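Below you'll find a set of structures to go through.
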Structure P
Amino acid sequence: MSSASSAPADVNRGLLEYTHWIYGLHSLSVLIALGGRHAIALRFAFGLPSIVAVVMNYARRSEVRGSWLESHFRWQIHTFWYAWLWIIVVSIVGFTLAIVLIGIPIWILGLAAIGIWVIYRIARGWLTLRDGRPMPMPA
């Protein structure tokens, strides 16, 4: 197992630390949700730490282009926007089905599933970054 200090030399240390901070902000959104009464998915998508993190991604995305950190930025951005997309889909389905009283449990279960997916994405990405490896990208 390698550490961050043995990360590939094609990125500067500042950008590597910056990427760790972004994972940390996303994790903070999850921790805030766990400490309160909000769904993880909702706190992740609408929480200030995650919003700041995605803005940070876009602000320095051009600096990581062509490096292995680009895959982490893409992973983080996709996690944020796909969480938004799935929250919208689950909400539409849940509220539509609320008429027949099964929509609210579907909405709650859907948000829980999105929350678990978000935790997985943050953990997998951050551990891969710690090991100094790029995220696998779809073909």
Structure Q
Amino acid sequence: MNNSKAALERKAKRLAKSEYIIWLTTVDSDQTPQPRPVWFIWDKDSFLIFSQPKAHKVTHIRQNSSVSLHFNTDESGDGDVIVYIGKAELDSNSPPANKVPAYLRKYRNGIAALKTTPAQFSSEYSVAIRVKPTSLRGW
């Protein structure tokens, strides 16, 4: 691995641990990209995202598993740009969000700001989406 690829992977790992939001882009039935901000954690070798069952992103993933993920840059546009390309799947074997300690640690305050409990959040956002990256690019 060359230094630039190694540096990019280090930046990507740092952002995956530190960022609160990632942009998930799915593709609709007209093949139009549909980006949306989502909560996530990095879990072993994939991103773990929870969704409401009737959300468009769930329908899109059922039809086309190709997705991309990216982080925001800073206001000046000088921040790291990291883009993952990957395959998404609906993970029926995942525990609910309130039973995933890393997810709950990261989003406990966000869940409270929604004026809901972790159990209520998990009931409403009951579909686990796993995105396994297949490539990474950035600058």
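Tabulated data
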read-out: Value -26000, calculated as helix-only ellipticity at 222 nm (-39500 (n - 2.57) for each DSSP H run of 4 or more, over all residues; to 500), assigned to which of P, Q; value: P
read-out: Test item: FRET efficiency 1/(1 + (r/R0)^6) of positions 19 and 35 (r between Cβ atoms, R0 = 25 Å, to 0.05) calculated as 0.50, pick one of P, Q; value: P
read-out: Which of P, Q yields 18.2 [mean count of other Cβ atoms within 10 Å over residues 27-34, calculated]; value: P
read-out: Which entry (P, Q) yields the derived value 35 for relative contact order in percent (Cα under 8 Å, 6 or more apart); value: P
read-out: Origin of the derived value 0.90 (FRET efficiency 1/(1 + (r/R0)^6) of positions 59 and 107 (r between Cβ atoms, R0 = 35 Å, to 0.05); candidates P, Q); value: Q
read-out: Structure from which 21.2 was derived, mean count of other Cβ atoms within 10 Å over residues 43-50, options P, Q; value: P
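Where a number appears in this text, it was derived from the coordinates with a stated rule and is not lab data. The structure presented is a predicted model; accordingly, all values stated were derived computationally and were not measured. Cβ atoms are built from the backbone, for glycine too; each structure is taken alone.
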